[in-house]
1. Looking just at FRET efficiency 1/(1 + (r/R0)^6) of positions 59 and 307 (r between Cβ atoms, R0 = 41 Å, to 0.05), which of the labels 1, 2 belongs to the structure with the highest value?
2. Thinking of 1, 2, which structure, once helix-only ellipticity at 222 nm (-39500 (n - 2.57) for each DSSP H run of 4 or more, over all residues; to 500) is computed, gives back -7000?
3. Identify the structure, out of 1, 2, from whose coordinates mean count of other Cβ atoms within 10 Å over residues 83-90 was calculated to give 12.0.
4. State the single structure among 1, 2 that was used to calculate distance in nm of label points 7 Å out along Cα→Cβ at positions 171 and 219, giving 2.7.
5. Compare relative contact order in percent (Cα under 8 Å, 6 or more apart) across structures 1, 2 and report the one with the greatest value.
6. Quick check: 3.6 is what I get for distance in nm of label points 7 Å out along Cα→Cβ at positions 179 and 243, calculated from one of 1, 2. Which structure matches?
7. Matching task: 202 is the computed value of volume of the Cα convex hull per residue in Å³. Pick the structure from 1, 2.
8. Quick check on the output: 12.0, 38 is Rg and Dmax of the Cα atoms in Å, for residues 123-186 alone, derived from one of 1, 2. Which one produced it?
Structure 1
Amino acid sequence: MKKITNVFLWLLLICTSLRAQERQDLLSFKDRIQPVTEVNFFKTEGYYNWCPSMLKDKNGVFHLFYSRWKKEHTFSGWLTHSEIAHATAKTPLGPWKVVGTVLTGRGKGYWDAITMHNPKIEYFDGKYYLYYISTNFGDKDFTEKDLVETELGSYPHPNWKILRTNQRTGVAVADNLNGPWQRFDKPLIEPSGPIATITVNPAITKGKNGKYYLIVKGDKPNEKRFIRNQAIAISDNPTGPFIIQPKPVIDYLDTEDMSLWYDKKRDYYYGIFHSTQNFIGLVSSPDGINWHKAHDYLLMPKELKMKGGEIQKFDNMERPYVYLEKDEPKVLSLALKKGDDSYLVFIPIK
């Protein structure tokens, strides 16, 4: 009887999994992406802006958490001098008013000693969670001069490899959006399974089963070319521990900057990313584990349509983030670089 019961449960699990995978991805919004005006751009004097992420508080105020670093550090300074900043607005399209710096690197002796980058702000069960990446020099001593030399030397500088290799994802927790923020002694997750070397570009959502689904990017294992994979990790708690699943989210092309959400209305998971093949893309999953190209896989080319009909192109168009209301995409935000300027754009979705 026990064997029959076990077989029945096994068949039930298989059927449940198959039903989940048979559900259709019904989200389509690429045809609803609207033109923008200059009002939709967020620029700040003397800074590079990057990595937008936002939420709305109970009073209807919108809070933007983003990366910024001073232009004196060059654009490569994201790895050495980035900080997480906070701005507010009355609408998710802006205009944004800068509140100030939220978090900076904690300095020697901490895993998050150097730079604060890739913020994702989330609200789970009465607390705010700010996911981010940071790095350190390991046991090597360093000075501000070392950091400046590293950013000026960029990728060829020998220190760059150390700082890149030590990049990890972490989280800070607070009861209030204005802090104080509690940080932890260790990173949130280490590379394993379908990713190697680093854990960066965190994106998280709470699934219908109450579990937390975290996507992080890392290097593709056993690959000589410079290609990154996206991996999914699952936990019962927003602060972990997270277990990376063996099946990758994306391993068939080089991608970055995933943002993730669970759509309660459609009972589906979605992840938006930027591809090095010059497009913003979308993947989806019926269960948060098995991912495929979404209905709107090729969401948009890396260009912006202005309200007057002009098409603007950029040197970089990355860090896509979707703001939702009642499970419907309302705003698509992106980080843009043109020449020596980098700033954010907030695109209305009809």
Structure 2
Amino acid sequence: MNLLGYRVAALSQRELAHGFDIFLERRSRAAFPFVSANIVWQDNSEPVVDPFVVLKLALRDGAKAKDVRIAFTGLTKGNPAFLKPGPDGRRIVTGDPVAAAAKYVPQMRAKADLVVVLSGLDLDGARNLARKVKDIDLILGGQGGRETRIDDFPEDTRIGLTRIQYVGDQGKNLGEVRLFLSDKRTIASMQRTLVSLTRDWPDEPVLARLMNSTKVEINAFNQAQAEARSPFAPPARAVASAPTYTGSTRCMPCHEAEFAIWSKSAHAHAFDVLVREKQDFNPKCVGCHTVGHGRPQGFLTATATPGLKDVGCEACHGPSSLHPEPLAQGYGRTSTNACRDCHTQENSPDFDPAQYIPQVRHWEETQAAR
């Protein structure tokens, strides 16, 4: 965030996921302030960080005024289950975002020309906020995966004097908002753009190196956690009525032709991709490159369960310990629709069923729809 040039950020619930002390340590390295009006101390309802900040920002050359004062606050969704311990036995909770805005927005307006909310609310919550608290100029958010139009549309992106811009989540889009101000430093008009961050955009080299090194560090942390939990495969505790995973080599004697096709496919070497990218302990990746990860008797690590790495037979057909008896021919029915469980738009944007499925086809044409 420092490298990206952040000037202010909203404190939300995720920033406190690892505890208040860890947040304080990370905040000490930030070159910008965190703000929140409704993450508060439970004992006195006062914000844990500054409820808002006013930044004086220079205007472009030729403007009648040299600068504009913009007040920023942060609001997150009220969560009754959110409770974090702080120092001296104090606890951190979330308050009602509408009530918090009603309290602080007038103070922000008194000190600034424009009032901006950095929103951790979902889009419906942002619209409700604009209806209840009238003096907000702009609400910016990326919570919940929904995107808004890039124009002023009644009851959608403009409610009263408040404009709303949401860009979706997961960093897929970049939003740009350009404000054109009147002589009184109020918003005369606004120009909004939503840029999809596809592979067409090249990586910025410094940030790319930072992201890659961070992924490696996270993978190393997950590796240490996984090996601490179970450096070796646990003893099998199969129950007769609960099939378990056995590995693809057990399928070969009866399904030799199908096994040969699978062996030549990318599925048979799927785990190598994670090893090469140093993501072989990333739980968000491992599940789609192994068999049964996160399930009873499924993949743990490449050392503990080497027979379950890669996308083996049981990744699509299910655990096979009770096959062929008593499941017999009823076992393993699946559909190519299951491909989309892993080949999502996010994980596999280039996935084209017409191109990919023939590479792994090991069934008769009449069975393709099964």
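1. Biggest value here belongs to 1.
2. 2
3. Answer for the origin of the read-out: 2.
4. Derived from the structure labelled 1.
5. Max of relative contact order in percent (Cα under 8 Å, 6 or more apart): 1.
6. That value comes from structure 1.
7. It must be structure 2, since only it matches.
8. 2
Every number in this text was worked out from the coordinates using simple rules, so none of it is lab data. Worth saying up front: this structure is predicted, and the values here are computed from it rather than measured. Cβ atoms are built from the backbone, for glycine too; each structure is taken alone.
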